[in-house]
Structure I
Amino acid sequence: MSFKKLNNLIFFIKTHKKKSIFALVLFVIILFVLIMSQGKIYKKSELEYGITFSRLKAKELGLDWKKAYTDILDELQIKKIRLSAYWNEIEEEKDQFYFDDLDWELQEAGERNIEIILAVGGRLPRWPECHFPSWVENISEEEREKETLEYIEKTINRYKNNKNIIAWQVENEPFLSSHFGECPSLNIDFLDEEIKLVKSLDKRPIIITDSGELSIWVLAARRADIFGTTMYRDTYSEKLKRYIHYPIRPGFFHFKKNIANWFASPEKWIVIELQAEPWGPIPYQKLKKEERDKTMNEKKFLETIEFARLSGFKEFYLWGAEYWYWEKEKNQNNKIWEEAKKLFK
């Protein structure tokens with residue numbers, strides 16, 4: 001830096017010192033208010049719980065997925081559920097659409113008057129996140145996007161007269177594509193095109209989801225009628241090669257919501273994915289009980305439920321119903337299952 005430029009910088013700092021200090025103090029005050037603004041904490045009697053169910057996961061666990069599904073609905077008395085329209089199942093062969101399994105899931109939920117969130121898109125819940133049919137590997141990105149829109153349109157049109165569907169989720173945690181899952185990089189313009197298509201086909205709310213711990217929410221919340229966050233406390237880090245417990249308190253979620261509220265105004269904020277199953281270096285069904293217990297057991301389940309309540313949200317979709325059922329059926333361990341019964345009843 002030249003002597004002249006240095007003098008100019010010193011002069012600028014001196015002449016704007018008071019304004020700079022005032023701006024810094026104001027920023028600190030605003031940040032403090034946001035951190036301390038807890039928002040409403042709902043009573044236990046006011047809270048609403050649902051689940052996500054994945055037939056893909058149930059099959060992976062070696063379960064009779066239809067029996068697991070109806071047992072979960074009936075024995076736990078589920079009132080809210082999130083289901084996924086997996087593209088690789090619906091259109092395994094190009095232009096040949098198979099909806100039978102999803103039809104059955106929706107019919108069973110409808111007969112029990114359960115509220116349904118139906119997720120559509122290439123990236124949907126459960127590993128590997130992006131559930132593309134194998135045939136899209138041989139086409140261009142532009143063609144894949146065109147085919148994605150066609151599958152979404154057929155799915156929405158098929159189910160838009162289903163009165164139990166209360167909202168459409170478009171993609172799953174789309175802004176986390178570079179951090180998790182086997183997925184291509186996010187094309188924001190295409191995500192907006194998907195959202196626009198769904199809105200043109202049906203007037204029910206659009207849910208956009210994002211990571212509770214790894215994202216800032218703003219980009220997702222700005223596109224959402226209903227914003228859904230994930231909420232995890234115990235996971236396994238592939239980078240660190242060890243189990244980790246997130247060092248955050250419920251107020252962390254209040255703070256993020258307050259920040260996002262400056263830039264976005266969804267009609268509702270929910271927890272779309274509340275951890276209630278283990279997270280290990282390999283699929284949990286291949287872990288010993290001692291390893292599974294490191295990230296989820298009865299005690300951690302109850303702690304997570306209370307943590308979630310203190311975070312200021314009212315509506316929660318638990319992630320792990322297939323796990324509770326698998327533990328009960330395969331390992332004769334029904335501890336979490338029984339706690340879940342109390343929760344939903």
Structure II
Amino acid sequence: MTALLEVENLTRHFNVRSGLVFGKTIGVVRAVDGISFSLNRRETLALVGESGCGKSTTARLVLRLIDPTEGTLRFEGVDVTDMRGEPLRRLRRRMQIVFQDPFASLNPRMTVGEILEEPLVVHGIGDRIARRARVNQLLGLVGLASYHVQRYPHEFSGGQRQRIGIARALAVEPALVVCDEPVSALDVSIQAQVVNLLKDLQARLGLSYLFIAHDLAVVKHMADRVAVMYLGQIVELAPKDVLFSEPRHPYTRTLMTAIPRPDPHRHGARQLPGGDVPSPMNPPSGCRFHTRCPFVIDRCHTEMPSLRQWSEGHVTACHRADDLPPAGEVIEPGHVAPIAAKRLALYAKRRAEVSIAAG
């Protein structure tokens with residue numbers, strides 16, 4: 001089966017200049033640095049990682065809102081990497097986006113009816129009567145009433161505004177919807193409603209989602225497959241159930257332990273990385289995670305690991321994927337490299353001091 005979206009070696013670098021107009025280039029931000037993945041029809045692929053890892057830049061590259069520095073994008077079997085003009089405008093109907101902020105993404109001077117009708121007007125879909133009927137249909141699709149067409153965005157709650165954003169994305173009947181952290185700005189109870197709405201719409205309309213998030217609890221409920229990004233690169237990609245049960249990259253494990261849980265002592269010590277995220281202007285040599293990894297060895301400093309298959313549909317980029325202890329096992333300082341052992345020992349000491357103080 002042909003994938004809906006195919007991405008090969010996608011790269012986007014941003015030049016950093018010393019002045020606003022005529023300044024010389026003093027550096028390059030490697031926002032996205034050679035990633036490859038595919039997205040099938042009716043599938044949800046989640047992109048996860050810390051802020052600044054390149055998730056949102058990847059989304060904008062896929063939608064052709066910005067041009068890639070290198071790489072290839074194929075959508076429905078057609079190379080759209082260098083598409084321009086009218087063909088690109090027609091492509092917009094097939095791929096849409098739901099933004100993170102449900103207030104800033106809606107024009108406060110337009111009514112809900114005008115917001116939902118605008119994409120239909122831009123693409124020349126239907127006459128005035130047909131467009132109004134479509135607007136009412138969209139409102140019902142996302143759980144809003146037809147009388148909401150005359151209201152403005154500020155008259156709605158955050159969850160309702162995000163429903164309007166979803167309705168706008170669906171107005172032109174796309175095949176692909178990019179969800180750029182669509183629930184991160186909402187209350188937890190509303191997050192569940194919006195996520196369930198997205199899943200219901202996918203089942204009813206046959207949508208494919210590129211779902212960008214940093215909340216792995218939401219991803220676990222929403223995704224079919226998960227790609228983990230770190231400093232512009234994909235370090236692990238696997239089916240959701242496989243990734244959550246057997247993560248093979250140390251960075252993936254640190255993300256897993258960040259998921260809130262009722263009893264933080266039940267599953268052993270958390271695998272917390274040391275230090276700060278390196279700058280994408282000057283990423284570390286070798287494995288980009290080696291400056292924070294508790295399992296680092298000499299090879300990690302000089303040789304960049306390539307994605308290799310661990311199991312069916314599961315690939316990871318780690319030199320020590322075969323050596324890692326089982327996921328969830330308590331890590332003792334003696335099991336890891338000396339520098340990492342010091343980090344873990346210091347963390348254990350601080351944790352003990354906190355426990356004593358609390359007692």
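Please treat every number below as a calculation from the coordinates, not as lab data. Just so it is clear, the model here is predicted, and its values are computed rather than measured. Cβ atoms are built from the backbone, for glycine too; each structure is taken alone.
Could you tell me which structure in I, II was used to calculate Rg and Dmax of the Cα atoms in Å, for residues 248-311 alone as 13.8, 40? Checking each candidate, the match is II.
Can you tell which of I, II yields 3.6 when distance in nm of label points 7 Å out along Cα→Cβ at positions 40 and 104 is derived from it?
II
Thinking of I, II, which structure, once distance in nm of label points 7 Å out along Cα→Cβ at positions 128 and 160 is computed, gives back 3.3?
Label of the source structure: I.
Using the calculated result 21 for relative contact order in percent (Cα under 8 Å, 6 or more apart), pick out the matching structure from I, II.
Working: I: 21; II: 17.
Clearly, the read-out refers to I.
Between structures I, II, the calculation of mean count of other Cβ atoms within 10 Å over residues 144-151 yields its largest number for I. Tell me which structure, out of I, II, gives -10000 once helix-only ellipticity at 222 nm (-39500 (n - 2.57) for each DSSP H run of 4 or more, over all residues; to 500) is calculated. Clearly, the read-out refers to II.
Can you spot which of I, II the value 76, 48, 39 was calculated from, given it is Cα extents along the principal axes in Å? Mind showing how you got there, number by number?
Numbers: I: 76, 48, 39; II: 72, 52, 47.
It was calculated from structure I.
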